[in-house]
1. Given a value of 1.7 for distance in nm of label points 7 Å out along Cα→Cβ at positions 54 and 230, point me to the structure among 1, 2, 3 it was derived from.
2. Where does the value 156 come from, among 1, 2, 3, when volume of the Cα convex hull per residue in Å³, for residues 118-245 alone is the thing being computed?
3. Of structures 1, 2, 3, which gives 2.5 when distance in nm of label points 7 Å out along Cα→Cβ at positions 70 and 238 is computed from the coordinates?
4. Output the label of whichever structure in 1, 2, 3 has the greatest value of Kirkwood radius over Cα pairs in Å, for residues 94-157 alone.
Structure 1
Amino acid sequence: MLDFNELDFTIVKFHKLCSALVNNNYVPVTMEHYLSSRNDLPERFVIMRHDIDKWPKAGLRAAHVEKDLGLKATYYFRTKNNVFVPQIIKEIEKMGHEVGYHYENLSTADGDYEKAIGLFEEDVNRFREICTLKTICMHGASLSKHDNRDLWNKYDFRDFGILGEAYLSVGDELNYFTDTGRGWNSKSNLRDFIPGKNKRIFADTTDNLIGLIERGEVDNLYITLHPERWSANLSGWSFAWVLDLGYNSAKAILRWMRK
């Protein structure tokens, strides 16, 4: 029988990851802080980013873990009805975390740029009715043919009072790790990477990533997580595992078709 406490991608393992960052003196930096203070960053720091794709309560659970350990993170919410939950967004911001917009307007508008920018402005206003909004991050929408970052080839997010975008505005000095594909920088990841950054460090498991942190191999970390993947019980873990298996299989087919 599976031992939940030994499994990867659980809230238990997430707590161990966060504890390793704290114990090895990685200073937590939000995306807003990074973008506004790039010339005055700590010698060793970590940007913790959470993309809330499906289950906001999972994001709230992760936010509590970080708060208890003294970490500040950045949480990007989609505006789907089941994800955009004002009460949870406010509660996460109240803990000291940053809240941002996980936009997907170009894929929603099926490539219609004028419609997409109109939807973007509406959504930005929705956020600003309930929280401070300074940064944005594209939602990968891997099953769509449209890359939502392409919206900024025609428009400028700064015209909407946005400080920066979590992929396009960061430097290639950051050591980026994402749990997309249920690994760290997995080959099942189609779009979740920093454009133009050729060197990527691979860590198959969270224990491998924790080992890298404990050995102090890098002075900065930019870690992206999807809280719904980090389950709180065995049944939730099993469901997320099956869901990831399905997504990874679909993305493998897409990768083959695009070749």
Structure 2
Amino acid sequence: MNRAFLYIDILGFETLVRTNSNKIDRIFSIFDSLKVHKQFALHTVVFSDTILVFNKDDGRTTDYYCTYLVEYAQILFYRLSEINIYFKGILTFGEFNFTRMSNIQAYYGLALIDAYKDEGTLEGFGLYVDKRISDEIIVFDKVPFSEKYEFILLCQSLKNLYSATRGVLPIDISLLTDTDTFIRIDEDLRFFREIEYIMLNHPVDAIKAKYKKVYETYKADLPLFFKIFEERGFLPFAINSDYTGSINPFAILAEQELNGSKNNSIGLEQPCN
């Protein structure tokens, strides 16, 4: 059966397993708590560091399934980013067979094989959509990424603010509270504070490059914002001098974890993965 198919791989999972980090339990707790499990049209399979989410039947249009799959990926992105864990996800459409048997769940298909192979070829991390179904996604903004994939901008609140202000800051602070359009702006700014720190300070060049790719992808789409935020450390005060946000802007988890890794308390992605 052809299905809308979301393949997600958690970054740095091997390192977390090898170091017995308590983050493993937190990651699976986050997986288990997501509302996607109650979504009647979708099914989720989790094994080790991989998540598969797909439509159970073909009773709805492809855009319906894709919208929910992107929303699931976005929620997972925000929940995991709270503990500085990130993923690489591929949203595609193709043949995938799933059968709940008497004692096991059997699944296989070309969509899984192709997503698994393509995941390793895509730079950075985040959510990538197969261009064949890109037009089915109308709620989220996308940018070109490779010959086969586009990159979905999961930091949609920041993108929405950029579109509303045409990249001009500061703004009237009431704009943030008049609508839910910018409801995750604090989480978006925290995300960029964290990945900027990793991009500049991680001891492994390959990992620094991975984070830089994501950073530069957003920067290319939001150049005026990044010019301002880079000067001000992605602090909420850049939006409005009276705006402090809901997240401590001076607490950089990546800084704590990189310093902690020197004492064998590793939380971030390490070279063995």
Structure 3
Amino acid sequence: MATAATKTILITGASSGIGEAAVRLFSRKNWNVLATMRSPEKAGDLASLPGVSILRLDVTDQDTIRQAVAEGLAKHEAIDVVVNNAGYGMVGAFEASTAERVERQFATNVFGLMNVTREVLPSMRERKSGAIINMSSVGGRITFPLYSVYHATKFAVEGFSESLQYELRQFNIRVKLIEPGPIKTPFYDRSQDLVSKEGLSAYDTFIAKALPQMQKEGHSAPGPAGVAYTIYEAANDSSSRLRYPINAEAMLTLRKILPDRAVFKLVRTVLVK
């Protein structure tokens, strides 16, 4: 892999939240940063940061993925690390969802991540070097009410990444999973997709109890800087370590040691008072 001063990283969903924080950190660390986003006009001052290139990439549009990766390779010859960060959360009672909304959630959080990964693998494999860093969540290993479809996507990312690392080890390509707990980002506001269905009121009381508590956890959580530093740690970690939890260790420990019924009761007690 290239020296630290010339390493190149591609980050999806870089216009806000964790992606934006990662762009700023890697720029300060003298990396070449391919900051990709659906709407480059929203890049703000990111475009003026040292080593940062703004590229259009919509993870649900294969043509933009192909073009962004090609532009990055043409400019820097190699992409050392990819951070699959783009994603959002669909929230609400599953019965209120539609097939189209579910497909959109998977298209962004799972299929988009897979498509970006597939596009960068040939160059990494040829160089026998690289790292794929996939943004998962504590929600990829423990569940909370009203996030059933979101959880399904993150459980999928966990399984995909865990299996993929076996295949890529022979090419010296590392796979990493970042697993944040609650983090204060636009995820809890404009990055959420709150579903509802006209005439369906059976879940209203449950939603009125659980959703505000979930939002409160997010709004009072630490910001994305810590996650960005964990991404940086993972990008520079040459070991075979797969998972990097942040602000989630206690929850994951309880999930590991407690039986299902105890975990479910704890979640209900905390979130559905």
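Read-outs: derived from the displayed coordinates by stated rules, not from any lab. All values reported here derive from a predicted model rather than from experimental measurement. Cβ atoms are built from the backbone, for glycine too; each structure is taken alone.
1. 1
2. Source structure: 1.
3. The value was obtained from structure 2.
4. 2
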